[in-house]
1. Output the label of whichever structure in I, II has the greatest value of mean count of other Cβ atoms within 10 Å over residues 44-51.
2. Assuming 3.4 is distance in nm of label points 7 Å out along Cα→Cβ at positions 84 and 396 as calculated from a single structure, say which of I, II it is.
3. Matching task: 29 is the computed value of percent of Cα pairs over 42 Å apart. Pick the structure from I, II.
4. Check the numbers for volume of the Cα convex hull per residue in Å³, for residues 92-203 alone across I, II and tell me which is largest.
5. If distance in nm of label points 7 Å out along Cα→Cβ at positions 108 and 260 computes to 5.5, which of I, II did it come from?
6. Between structures I, II, where is relative contact order in percent (Cα under 8 Å, 6 or more apart) highest?
7. Say we calculate mean count of other Cβ atoms within 10 Å over residues 196-203 for every structure; which of I, II gives the highest result?
8. With helix-only ellipticity at 222 nm (-39500 (n - 2.57) for each DSSP H run of 4 or more, over all residues; to 500) derived from the coordinates and found to be -16000, which of I, II does the value describe?
Structure I
Amino acid sequence: MRRFARHPALMHYHRLVCLVGAINLAFLAFGVTRGMWWTRNGIALGPISNLVLVNFSIAILIRQQYVINLLFWLATRAPTHWPLSIRWTLAKVYHFGGLHSGCAAAATVWFAVFAGSLTFQLANGLPGVSVGIVWVTYALLAILLVIVLMALPAIRARFHNSFEKTHRFGGWAALLLFWTQSVMFINDQRGGAGLAHALLSSPGWWMLAVLTTSIALPWTRLRKVPVRIDTPSSHAAIVRFDHGVTPFPGSSTAVSRHPLFEWHSFANIPAPRENGFRLIVSRAGDWSGSFIDDAPSHVWVKGIPTAGVANIETLFTRVVYVATGSGIGPVLPHLLAKRVPARLVWSTRSPRETYGDALLDEILQAEPGAIIWDTDTQGKPDMVRLAYAAYTQFNAEAVICIANQKLTNAVVYGMESRGIPAYGAIWDS
């Protein structure tokens with residue numbers, strides 16, 4: 001039963017998606033039965049509109065950087081003397097993306113229902129609906145459907161750049177159309193009240209203002225900053241920032257060479273008692289390859305440093321970090337900060353040749369007991385076996401894995417099916 005319950009298909013991310021779906025289905029059942037939202041004499045557009053707004057609000061706000069940092073801060077307030085079962089669950093806080101996906105999908109479904117309801121109202125000559133709002137609603141629905149389609153895991157993985165552009169530009173277009181539609185909807189429904197009074201009295205109007213502020217806030221911190229880049233090999237670059245920001249260990253920063261088109265997040269590596277921070281960029285695609293081969297003198301950054309999965313380490317007395325390749329980037333700041341006793345298991349090819357003597361010496365100084373597996377000389381390791389051995393020998397409470405998706409899932413499931421708390425990225429952004 002434990003192996004079944006810990007299967008990746010039943011991860012907390014998917015449970016949150018199902019929870020959102022169940023709650024929205026309950027509202028649908030109420031609207032169809034006791035609520036009487038759909039009748040021959042008219043449709044209750046207000047409740048349907050509110051469900052659209054509530055779902056979209058949660059989907060957008062849960063991705064706001066300040067909200068993410070707050071969620072991690074709240075989840076990690078639990079002391080280590082609390083029962084392990086409670087801390088095990090609290091550490092799954094990074095699965096909050098399930099609320100984003102679930103609510104965005106539910107909002108789109110409700111919006112389709114809303115579009116159909118408007119059409120019914122207009123076709124039957126019922127009051128409170130104009131031709132203009134129907135056209136705007138269907139244009140907005142088309143954009144939302146494209147965004148949802150591009151976010152499907154298989155499509156997103158294959159066409160990631162298109163997914164990112166669709167989310168950004170489609171999201172901005174959708175926000176503009178939501179403002180347009182809201183004004184038209186409130187105007188159609190206001191009765192004898194003045195338009196200005198109706199707008200200021202509408203909760204939806206104010207909620208749109210909050211969402212717009214949330215979306216715009218990271219862009220108000222957009223800046224172009226100088227960087228120094230060391231390339232110990234053709235596979236990796238170490239990027240140094242010193243523009244007046246020293247992020248907290250376990251955070252990430254989004255960087256770009258062309259801010260309107262492509263952003264990539266990397267783990268920040270601040271050094272104790274030093275200003276600035278570093279990032280490790282490994283060759284893993286066109287963008288990173290170009291970054292290493294044609295190193296820029298400046299890059300764009302936006303928003304604030306945002307908490308990552310490994311911040312949950314403070315919920316445990318001792319942890320094992322499992323990393324492959326450039327996964328050492330998110331792990332190193334935690335080893336340097338020494339907030340929790342940790343053991344490192346790192347698998348990579350030719351570590352000194354790839355990442356340089358300075359970085360390797362820094363890792364070994366921070367964690368003398370590190371297990372560093374050179375895949376060029378030792379072959380491909382069984383990371384689940386290595387992780388389990390380190391867990392038992394180090395008497396750890398949890399395992400945190402920073403690797404590719406397939407290996408992360410294998411390590412997390414391999415540990416959790418044995419009753420060991422384990423965590424790793426879930427590629428939901």
Structure II
Amino acid sequence: MLARTDLRGAAPTLSELRRALPRGGTDVNAVMPVVTPVVEAVAEHGAHAALDYTEKFDRIRPQSVRVPAEVIAQARADLDDDVTAALEESIRRARLVHADQRRSTSVTQVVPGGTVAEKWIPVRRVGLYVPGGNAVYPSSVVMNVVPAQEAGVQSLVVASPAQADFGGWPHPTILAACSLLGVDEVWAVGGAQGVALLAYGGTDLTGQILDPVDLITGPGNIYVTAAKRLVRGVVGIDSEAGPTEIAILADDSADPAIVASDMVSQAEHDVLAASVLVTDSEEFANAVDAAVEQAANSTKHSERVTEALAGKQSGIVLVDDIDAGVAVVDAYAAEHLEIQTRDAAAVAERITSAGAIFVGTYSPVSLGDYCAGSNHVLPTTGSAKYASGLSVQTFLRGVHVIDYNRDALAGVADHVVTLANAEDLPAHGEAVTARFGPLAPLPAPERFAR
């Protein structure tokens with residue numbers, strides 16, 4: 001069922017690996033002609049344009065952009081007790097992990113009387129996007145809101161598509177998750193128009209001001225990604241998310257049925273989702289292939305899963321040994337990487353490129369999706385080589401505070417002037433000498449004792 005790439009007996013370069021490994025992705029540029037007019041219209045006309053496009057794309061027009069407080073409260077009251085308990089535990093574990101990511105101010109004394117501090121300031125206002133396509137994602141509410149709150153962000157708005165089945169409001173489970181997290185501002189708008197409204201703001205149908213945000217985070221489809229690209233610069237964005245992906249590095253000590261179930265679980269997201277196995281055992285690969293076919297045919301979303309697994313983005317990669325496998329998964333830089341090998345923890349220590357690493361048989365990606373305490377908003381399409389997943393750091397800005405007294409500045413003034421002149425920017429040097437008297441050539445260096 002799964003395509004195969006056989007790298008045994010070869011020593012491919014990084015360049016060759018990048019070309020050989022299964023990789024899908026989407027062409028964001030292809031939807032720009034559709035998305036650009038949407039973003040431009042919302043930038044000019046605000047909420048009215050956003051709701052016009054919501055009616056066009058989602059076949060419903062909410063009574064307002066902002067979801068009324070009573071609608072949110074009712075969604076929480078109606079939430080199944082088991083789902084409430086599961087979300088509360090997910091929130092508790094996420095808070096434990098993300099609270100430990102907080103950063104404190106550091107102060108460095110460069111010279112006596114001269115210090116540079118770095119303090120961390122939360123983003124003023126953030127927009128957290130929660131998709132509403134093939135599935136309902138209350139877990140994405142948790143993963144976006146918790147790190148923002150732990151970072152100290154004071155103003156949060158969650159945007160999620162209007163749903164025709166729920167009176168034009170976002171899915172009730174999304175609203176209930178917001179309530180459990182103490183988020184009272186939710187907008188019933190999604191897609192490109194939702195991203196644009198977060199960036200530019202406007203006035204609601206009720207006359208209420210919809211303040212724009214400074215940072216937008218959260219995954220979405222290709223239209224959401226295109227809109228984030230267009231508004232980047234007006235606001236910050238976390239990343240341009242592509243289709244979800246899993247890579248599994250396994251040897252013949254792993255259970256083929258378990259590996260197959262994990263590959264199927266990611267394929268369940270989307271027909272463009274990627275599921276890749278890297279192994280040094282052809283016999284094990286054959287067993288996984290058979291188990292994948294069986295699991296794909298019996299799961300609820302069989303058609304979607306089968307299409308994803310048969311796509312060019314999924315497959316099995318055969319390598320000579322686990323050392324070669326480590327090189328392959330590092331080159332692939334998966335959003336989710338599972339290590340199911342002998343001494344899995346030691347192998348995991350060697351990995352340098354992955355959004356998140358799941359160690360051993362009992363750390364499946366599904367755990368990370370919901371209740372590990374880790375964040376599931378992760379870099380995709382190979383961007384884990386240079387990017388990180390969503391965390392408290394996403395919502396903080398490091399600001400340097402420079403505090404030098406007269407003697408400390410005098411001690412380095414000659415170097416500042418020298419470098420300014422070397423760059424042909426003499427006024428930079430003059431800005432220093434002006435502090436020690438009338439604008440004039442810098443006095444002899446010995447006056448500026450260190």
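Only the coordinates and a few stated rules stand behind these numbers; no lab work does. Fair warning: this is a prediction, and the values are worked out from it, not measured in the lab. Cβ atoms are built from the backbone, for glycine too; each structure is taken alone.
1. Of structures I, II, the maximum of mean count of other Cβ atoms within 10 Å over residues 44-51 occurs in II.
2. Answer by label: II.
3. So the calculation was done on II.
4. II
5. Derived from II, not from the others.
6. Largest calculated value belongs to II.
7. Comparing I, II by mean count of other Cβ atoms within 10 Å over residues 196-203, the maximum is at II.
8. I
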